[in-house]
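Trainee: Below: a set of structures, written as structure tokens.
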Structure 1
Amino acid sequence: MTLTVFLAIVGLGLQATALPGTVVDVSGAAVPDAKLVAVMADGREAEVAVARDGSFVLEAPRPARLRIRATGFSSADISLADAPIPLRVVLQPSSFAESVVVTADRGAERLPNAASATVLTAAELANAAPAALDDVLRQTPGFSLFRRSSSRVANPTTQGVTLRGVSGSGASRTLVLADGVPLNDPFGSWVYWNRVPVAAVERVEVVRGAAGDLYGADALGGVVQVLTFAPGRARLRATVDGGSHDTARVSMFAGASRGPWFGSASGEWLDTAGVVTIAPEERGIVDVEADSDYRTGYMALGTQRSNWHASARVNVYSEGRGNGTPLQVNSTAWRQLGGEAGGLTGGGAWQVHVSGGTQEYFQTFTAVATARASERLTTEQWTPSDFVSASGQWSRTLGRHGLLVGAETHRTESTVDEYRYSLTNVRSGPFVVGGTERGGAGFARVSLAASNRVTIGLGARVDMWRSEPIEVPIDQVQPSDQSASFFSPRASVAWRLGDIALQSAVYRGHRTPTLNELHRGFRAGNVVTNPNPLLEPETLTGVEGGALYSAGRVSARATAFWNTLDGAIANITLSATPTLITRERRNSDEIRSTGVEIEADVRLLPTLTTTGQVTFTRAQFQGSIAAPQIEGNRVPQVPGVQYAAGLTWSDPTLLTLAGLVRGTSTQFDDDLNVLELGSFAVVDVTVSRGVTRAVQAFFAVENLLDREYDVGRTPTRTIGWPRTFRVGARIALP
């Protein structure tokens with residue numbers, strides 16, 4: 001994206017022999033890593049030092065031009081003829097055509113990859129109106145959770161990520177990482193988006209398309225990675241805000257180094273009274289606000305030596321939620337310890353990750369009476385889990401080619417301790433189910449530079465999986481052990497022709513059923529969904545192809561995809577009455593998803609940026625011999641059209657104004673396509689202004705027009721957040 005330069009005289013009385021200036025991003029935060037080169041009228045060049053607070057001084061004689069470069073930002077050459085004092089330089093984030101995406105090749109930056117990817121920087125996240133990360137990601141092509149509800153009030157078990165129409169159940173078919181460590185719940189694969197403090201986030205990378213050759217079973221739809229600020233230099237980031245629905249949040253990050261040692265710490269606290277999620281026409285006495293609160297944080301300590309580095313990190317997270325009625329609640333307690341090391345050997349770079357921890361999840365379920373006048377407790381569930389994982393990889397360049405090889409393993413043990421309540425409130429139990437899941441894999445990818453214009457990527461992964469249920473009482477059906485092995489290949493080619501780059505890929509991937517799908521049932525409204533210990537793995541085969549155009553102020557990309565998910569695990573309706581709908585997780589025969597993603601990034605003026613994206617998806621059940629009643633139906637929770645359009649105007653002498661319109665077409669909440677969720681569009685606006693060099697004040701409004709839109713039908717209609725505002729301040733040092 002282009003560089004916007006604002007030159008303003010503020011009467012500082014400085015001598016004409018020097019030109020002071022500052023480099024900041026669109027949120028007003030300093031960019032201390034910028035590289036400045038002054039070009040004199042006679043062609044001589046001199047590098048200009050940039051201080052940690054983003055300030056610099058151009059000494060006499062005044063140069064004719066200035067070149068600015070910074071990682072993650074667009075670069076440009078600017079003329080300094082008749083430049084006023086001081087010089088204020090605002091760097092715009094790189095366009096998707098310029099971004100370097102480490103996630104696409106598992107952190108090996110030197111191995112180019114043809115995957116479609118979107119990058120959101122810390123500045124772009126700061127200019128977004130929503131406070132929750134998952135809500136911000138809805139502006140990227142095709143991103144959605146199992147339901148439309150925000151993670152601020154949604155039950156965690158519904159927060160499975162869907163990309164490219166690969167859905168069918170609440171399980172996530174997209175891998176979500178934080179600095180290489182999965183955020184997906186090890187028991188159910190849902191995602192706790194709040195586990196990473198927003199003040200610590202440097203960028204988020206969204207890679208679309210199956211990446212099973214590198215990342216395995218959880219990456220059928222793609223990979224989302226949250227990357228936090230590296231702790232290598234002194235840095236302080238903080239956000240304090242509050243607003244509608246008695247919501248308050250504090251988020252902080254601090255990093256420092258001394259000699260070869262470095263460390264960082266981050267934390268976030270949020271409380272909200274929430275909103276009533278039941279639609280007004282269906283509310284009853286029993287309906288209350290769906291509130292939530294959470295506390296999260298991590299500490300990291302490491303060392304950087306001449307040819308190796310190592311670090312350790314501890315994460316803690318706890319949250320409590322009210323799910324919209326007095327008796328429906330859930331809570332989570334998460335503890336995790338991880339270590340990472342890397343270095344140089346054998347002409348390449350090696351890296352090792354180890355992680356393990358525990359989780360305790362608790363939830364209650366109720367039955368709500370007619371007219372929603374009362375409720376009664378039906379079930380209590382405790383789900384403790386222990387998990388551990390390890391991975392290692394080695395990569396190197398071979399001339400213009402690249403090689404990556406690695407292996408990983410994981411183990412998860414979980415139980416579901418369930419108590420049940422009769423119509424007369426008599427408690428029975430516990431009923432205990434659960435099991436242990438083990439997996440191991442080896443993977444490799446090679447990047448071949450066939451010519452200066454053509455790059456070929458070849459990757460493959462071999463997985464081994466085993467699931468062992470715990471023993472159950474003799475009067476229950478004893479599930480059997482399950483095991484499987486998979487081969488997941490991928491081939492891609494990228495071809496550059498001037499301003500146009502063409503790419504295509506073909507791939508195959510697999511997903512094994514989670515312990516949640518195998519063993520845990522749940523109730524949402526009047527819908528009961530039963531587990532199925534006989535579920536088998538599902539297999540995805542896909543093809544994609546697209547073109548990227550980038551010239552001057554314009555970047556545009558269009559990608560077409562075709563995916564077939566064989567043996568897709570879906571929530572299949574078994575029976576339906578006015579008071580109870582019963583479903584079971586089953587392997588349907590096939591889900592076919594085809595579509596097109598279109599993105600554009602245009603700089604209309606040096607001060608004005610516009611972005612837009614639209615995704616067309618057709619996802620249907622095909623050949624469903626196992627469930628003939630859904631043959632030809634649309635896949636639940638996949639809209640036919642998703643779109644977003646944004647506009648950002650930035651003048652650091654005044655303010656930054658960002659607006660976004662996003663929406664989706666209709667979709668269904670069930671496999672029978674009876675419970676329809678209507679189309680909707682919402683408008684978000686953010687205004688920010690620098691108070692000092694280190695402090696920015698902001699005001700944000702979500703759903704500016706206060707549109708009421710469908711989130712779910714259980715079959716009771718639930719709705720999304722009404723108009724919501726936040727006001728606060730951000731601190732960035734440096």
Structure 2
Amino acid sequence: MAVLQKIRVKFGLAISIIIALALLSFIIDPNTLESALHSMSSKYDVGEVAGKSISYTDFQENVDKFTIIQQIATGSSVQNEQSQQQIRNAAWQDFLDRYMFVKNAKEAGIRVGTDEMVDLTTGNNISPVLAGNPAFADETGAYSPDALRDFVQNQVEADETGRLRTFWHYLQNSVMVQKYYEKFGALFTNSAYMPQLFVDKAIADNNTSANVDYVMAPFDYADSTVKVSSAEIRAYYKAHKENYKQAAGRDIEYVVYEVVPSQADIIKTSEDMDAAVEDFATAGNMKAFLLKNSERPYSEYWYKKGELASNLSSDIDNFVFSDAKGISPVYRNGNLFRCVKTMATANVPDSVYVKHILLQGADARHLADSLCKVASARGTNFSNLVAEYSVDQNSAADGELGNLGWFTQNYIIPGFEPAITAELNKPFVLNTQYGTHVVVVSQKTKPVLKKQVAVLEKTALASKETFNEFYAKANRFATIAAGSLEGYKKAVDSTGVYSHPMNNVTEATSSYGSISQAKEITRWVYDNKVGKASNIITVNNNYFFVVAVKAAREEGYKAVDEVAPAISETLRTRKLQEVTAKNVAAKIEGMNDLGEIAEALKAGRNQAESVSFGSRSRAAVEPALVGAVAAAEEGKICGPVAGMSCVYVYSVSGRETGAFTTEEDIRSEEAQKAQYVSQMVVPVMKEYDNVKDNRARFF
């Protein structure tokens with residue numbers, strides 16, 4: 001120990017811990033030490049699949065790869081929380097496919113060969129992964145082999161960044177994995193064969209029903225002689241332990257202070273709004289003005305009567321569609337202030353039918369102007385011009401070449417917006433990302449009065465002073481709590497603030513009440529012990545939380561004491577079944593009449609019609625009686641049969657045979673079962689390969 005102390009002084013704490021662990025390995029059982037080290041390291045793993053640990057670094061590298069893929073696929077580098085979650089899901093699924101699904105599929109004898117991959121990527125059986133990918137579609141959305149060929153042979157090779165090669169490798173892998181899924185699924189659905197003998201039996205079971213008379217003798221739950229011992233509970237728990245698995249969970253309480261604008265903040269925003277209104281009325285460049293002064297940018301959307309009511313407010317809709325001039329009054333809704341100005345009024349159709357000629361190349365604009373003149377001439381066949389000049393030879397809505405079909409403001413090719421207000425049958429030229437177009441609007445719905453509006457919008461926000469006031473309240477609470485659950489309860493009593501209870505918080509919990517994106521609270525809860533209370537935790541710069549941990553459950557199995565009441569109830573019910581059945585049998589011994597039996601048992605007599613053993617039975621009779629009835633001799637007193645809360649004595653009074661269920665029905669049911677089984681493949685694989693998903697710990 002003296003040597004260890006010298007090393008600690010000279011080299012620091014870290015090296016002494018390493019040596020101490022080495023010394024402990026001589027004392028502690030190696031398996032125990034290995035387990036402890038694995039536990040320490042696995043805490044920082046994102047997950048584990050089939051015995052392979054996925055470190056945070058490995059997972060983040062995969063996330064970076066799928067971020068590139070997403071950017072190439074969407075053409076945008078903008079990421080919100082939803083898109084980030086989608087990327088993380090894709091990165092995790094990639095690990096599952098690599099380490100679990102494809103491995104298991106190969107072990108089942110499934111293969112996707114080289115020749116098959118060639119056929120799926122460049123042959124006659126193009127994979128849906130490629131055929132449905134927008135990257136390989138023409139402007140009409142149809143799959144283009146030429147686009148795929150150009151991408152692989154030219155774009156990928158020319159890309160010095162390697163991003164396109166990453167994307168192509170991803171697509172090839174997706175083609176292969178999708179084929180493995182398809183084949184593995186077919187392995188289940190095609191093997192779901194039901195022999196004819198079983199089909200005939202199922203038809204007979206469904207089409208044969210019985211009419212039953214029965215007497216019910218209820219359990220005596222007050223019977224104090226029926227008891228369950230602790231030893232019986234422990235034995236049941238041991239035999240059924242897998243039924244008592246639990247995920248990690250925490251029970252907490254929390255208080256939250258929401259920062260809301262004060263009355264002074266609202267008045268200040270109202271004054272700012274009033275100051276901007278005068279310039280709003282006279283602004284020459286409305287787009288630039290709103291970009292600088294409003295929370296809502298300018299939109300060229302044409303609104304008809306009623307649309308502004310659902311989008312903004314009924315007051316705004318009424319003002320715009322009245323004959324009022326200039327700008328509207330300032331309308332307030334809570335902390336939101338709005339003022340509107342009508343920019344344009346016109347009779348605009350809801351839908352227009354559009355034709356086009358697509359031109360590309362350096363001379364496209366000049367050729368488009370010439371074709372406009374030709375298309376305007378009387379007697380010109382527009383589809384003939386499309387056939388001769390258009391790059392787009394696939395658009396042919398309603399069977400006519402060049403037809404794009406009906407467009408609305410909400411469903412239109414980007415760049416084609418001018419078509420909504422275009423003159424009927426008058427060709428014009430516009431440019432889009434696809435090239436230069438000669439456009440003709442050949443039909444339109446009946447025009448209705450519509451307006452374009454500008455909206456000046458401001459929301460009252462909390463000032464710095466208001467923010468500090470709420471922080472001070474939260475800080476007072478946290479100070480009283482002083483980091484403990486006991487102190488937390490005192491703070492609740494002394495401040496009078498409402499404490500929110502929340503049970504079974506998991507590592508995936510990210511919302512508390514209506515407050516989302518609050519994962520930092522969850523992280524604190526899992527990093528602290530029962531009895532602890534937090535300092536102020538700020539969420540979204542708008543909420544101040546103070547949290548206390550009341551109880552903790554770790555991943556594994558529920559304690560026997562926790563589930564003992566439920567087990568005791570189950571075992572006592574079983575004993576009541578046995579005792580009641582035995583007592584009933586003794587009381588009715590030698591009796592051959594249900595009326596006499598009912599009198600002896602002091603129970604009512606009941607009837608059930610059309611009781612069927614088949615799965616299509618419509619009778620509301622519990623399974624124990626249904627199963628017994630199926631094998632009972634007609635006209636004979638049978639029983640007792642123990643149910644869930646009573647014991648039955650019964651007699652089958654007659655049977656009927658129908659033809660409600662056919663072989664097609666049975667085969668259809670089996671197909672549905674096979675489909676369900678195929679959907680359970682991945683969850684069962686996860687259990688088999690002991691998949692642990694710890695992403696919620698980090699994200």
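Trainee: Say we calculate relative contact order in percent (Cα under 8 Å, 6 or more apart) for every structure; which of 1, 2 gives the highest result?
Mentor: Looking at the calculated values, the largest one is 2.
Trainee: When distance in nm of label points 7 Å out along Cα→Cβ at positions 223 and 503 is compared over structures 1, 2, which one is greatest?
Mentor: Structure 2 comes out on top.
Trainee: Looking just at distance in nm of label points 7 Å out along Cα→Cβ at positions 207 and 271, which of the labels 1, 2 belongs to the structure with the highest value?
Mentor: Largest one: structure 2.
Trainee: Can you spot which of 1, 2 the value -500 was calculated from, given it is helix-only ellipticity at 222 nm (-39500 (n - 2.57) for each DSSP H run of 4 or more, over all residues; to 500)?
Mentor: 1
Trainee: If Rg and Dmax of the Cα atoms in Å computes to 37.0, 108, which of 1, 2 did it come from?
Mentor: Matching structure: 2.
Trainee: If FRET efficiency 1/(1 + (r/R0)^6) of positions 319 and 447 (r between Cβ atoms, R0 = 30 Å, to 0.05) computes to 0.85, which of 1, 2 did it come from?
Mentor: 2
Trainee: Suppose you compute Cα Rg over 2.2 N^0.38 Å, for residues 127-214 alone for every structure in 1, 2: which one lands on 2.10?
Mentor: This value belongs to structure 2.
Rule-based calculations on the coordinates, nothing more; no lab input. Fair warning: this is a prediction, and the values are worked out from it, not measured in the lab. Cβ atoms are built from the backbone, for glycine too; each structure is taken alone.
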